[in-house]
Structure P
Amino acid sequence: MPNLVRMSLDSPEETRPFEGDTGQLQLVNVDKGAVGRATFLPGWRWSEHVKPIAKTESCQASHMGYFVSGRMKVVMDDGEEMEYSAGDFGIMAPGHDAWVVGDEPCVVIDWQGFADYAKR
């Protein structure tokens, strides 16, 4: 493996659109796994726009990411909830729903939970 690697999410290796034209996930793959940038447009909700792809009752991905812009509400299956916004670092265990809050797209960089996210 080289000592220096440069990849760009502006030229992703893979792009996965969400249902209803509500955003997309752009991925690059490194030795440690996939790194992704998701753009969730206003109106996006996991249970409406990814659940039909995932075919699970709630999101079963474990996320560790940084919120670049926008806001997102996450509600765990047990009722715990939190809102994240630009500048936040977040960790989300499997078993949650999430949606964009407000009129601004929510952009998240995730280096843990996007390898199989919205994969058809």
Structure Q
Amino acid sequence: MRIAIDIGGARLTATLADNPSARDFAAMLPLDLTFEDYASIEKIAYLPRKLTTEGSGPFANEAIGDLAYYAPWGNIIFYYGNYRYSNDVIRLGRFDGDIAPLLRDGRFAARITRLP
């Protein structure tokens, strides 16, 4: 499944992973969220409820442009810097292209929707 993330007039697209957490996230769409910077490698926003963690497990090839879920806090993550897998992080998908609209200071609003 593909999704769109609209940020200040720019549209990014992403492809979701085939796992229970990503499907649970897709079921919540559309969402209007406010993102903020965390640790100078990721943008985070809190979801209205926690996602299922069923079927989660280790993954490899972490990369800039990953979308993930941090289970303890219940937030979605857009990675714009290098990171390492953690037991608490579940990959939800990856951006399809340029992530430049994420590289902004301060808080910003985003609307996340499913694409046909």
### Query
Where does the value 0.91 come from, among P, Q, when Rg/Rh (Cα atoms, Kirkwood Rh) is the thing being computed?
Q
### Task
For the read-out Cα extents along the principal axes in Å, for residues 44-99 alone, a value of 31, 21, 16 was computed from one structure; give its label from P, Q.
P
### Task
Taking relative contact order in percent (Cα under 8 Å, 6 or more apart) as the quantity of interest, name the structure among P, Q where it is greatest.
Q
### Structure responsible for 14.1, with mean count of other Cβ atoms within 10 Å over residues 4-11 calculated and labels P, Q on offer
Q
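Any read-out appearing in this document is the output of simple, stated calculations on the displayed coordinates, not a laboratory observation. Only a predicted model underlies this, so the values are computations on that prediction, with no experimental measurement involved. Cβ atoms are built from the backbone, for glycine too; each structure is taken alone.
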